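Derivation of every value follows stated rules applied to the coordinates shown; laboratory data play no part. It should be emphasised that the depicted structure is a prediction, and the values quoted were computed from it without experimental measurement. Cβ atoms are built from the backbone, for glycine too; each structure is taken alone.
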Structure 1
Amino acid sequence: MATLLHIDTAGEKAMVAISQNGVLIAIQENEVFQTHASFLQVAIQTLVAETAIPLDSIDAIAVTMGPGSYTGLRVGLSSAKGIAYALNKPLIGLSTLALLAKAASRLPWFTEKKEQVQIFAMIDAKRMEVFGAIYDSKLNCLLAEQAIVIDSNYLASLIEKLPTLCIGSAATKAKALLENTALFYLEQSYNILDNIQLAESAFAKGEFVDTAYSSPSYLKEFFFKK
């Protein structure tokens, strides 16, 4: 168990938190997407003041690596890297899709299912594309995160293998393509407890990312409009 600083600016809502021994100690949240950059450093300072836990006493920094907002991912990872480098602390990188799968695994619907199921974690990537990954009932990755163009045939191919829970911001879009008794849709996100549990697991296993060379998981190139 450890004292961890959590930074998540991958989506519309930003979260910064401190946990100790797997327990949430304090959290700051921001729901104004355009202000994540200005929110982040102030939120960290507020957490330090509220908890009386100095940054140099934390054991690691956990940050969401994506997929998600291009700007948000850059803001969060650059801040996390700066703190990790300055304090010589390890950096834990979390996948937003793995976090969605973790959120799905604690739902009553999921835990009550006796048969084996799979989780299709999906983030809306506009048009008929999603950023997605597929996990089994034990959260082992079956399909690595990637940009996927979904249609009814693609969804039908999933349930040829197992009943599938689709979770994330693209779930409603997917539901419009195909409804089936073996397909379950939930447009829901993860929360800070999911961040804490995955970060604690990574810390215990020594699964850290390179502070100097790690980069956000964009999954597709970003093009600026002229």
Structure 2
Amino acid sequence: MKTIGLIGGMSWESSIVYYELINKKVKEKLGGFHSCKSLMYTVDFDQIVELQHEDKWKELDVIMADAAKRLEKGGADIVVLCTNTMHLCSKAITDSISIPFLHIAEATGMAVSNQNIKKIALLGTRFTMEKDFYKEVLTDKFGIEVIIPNDSEREKVHKIIYEELVHGQIKPESKEVYKTIIANLERRGAQGVILGCTEIPLLISNSDVNIPTFDTTKIHAEKAVDWILNND
């Protein structure tokens, strides 16, 4: 078994989910007392959020690249970034290490493509929904059309993530907001919805909506397990 290097802390609540999913998948595949060989480097999320909202992505590149280098030096064979938004720093990460980096949008694109979905809705932070780093992977590599909520809906999605979900607050009224937004996206032709923030699956699941949901945390974590077991 190879060793996974996890860049975590964004938020620590979702990093716990990554750790749990990865170890459950390893045990499911190997049985016995098996668990995943892994390292986690956790950043201070307060610093990350501040730099995100100040649009200081070059500084964030430095932090993410440093985390990846620490994991490689610690013995990781692959780096997994336990967040969607910070994949804006993917190039800085891949340029700084010699081991593979598993991009969350590529893992998600494979899962969406496997269900023959050609038009997908994307929910996430404002950065994930509005910037191209995620949508480009889905469109260019998998030929999937991506749609996002309208301006006011994007603001609601973003606000609930940063003011509630990253603090572990799960509110029924916020679930209803998300369900309404997803229903609107379905009316616009979405055949499924990507839960493109690692905290959103804490709020929304398949049973809440009429179209398939794609939990990027679960998809990403399980793809990482496939890699470490198949590249031993």
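What the table shows:
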item	result
Comparison of 1, 2 - label where relative contact order in percent (Cα under 8 Å, 6 or more apart) is highest	2
Among 1, 2, structure where mean count of other Cβ atoms within 10 Å over residues 94-101 as derived comes to 15.4	2
Structure from which -10000 was derived, helix-only ellipticity at 222 nm (-39500 (n - 2.57) for each DSSP H run of 4 or more, over all residues; to 500), options 1, 2	1
Ranking 1, 2 by FRET efficiency 1/(1 + (r/R0)^6) of positions 54 and 150 (r between Cβ atoms, R0 = 41 Å, to 0.05), the structure that comes out highest	2
Structure with the greatest value (metric Rg/Rh (Cα atoms, Kirkwood Rh), for residues 118-189 alone, set 1, 2)	2
At a computed 1.5 (distance in nm of label points 7 Å out along Cα→Cβ at positions 6 and 78), which of 1, 2	2
Given 0.40 for FRET efficiency 1/(1 + (r/R0)^6) of positions 46 and 134 (r between Cβ atoms, R0 = 35 Å, to 0.05), calculated: source structure among 1, 2	1
Ranking 1, 2 by Cα Rg over 2.2 N^0.38 Å, the structure that comes out highest	1
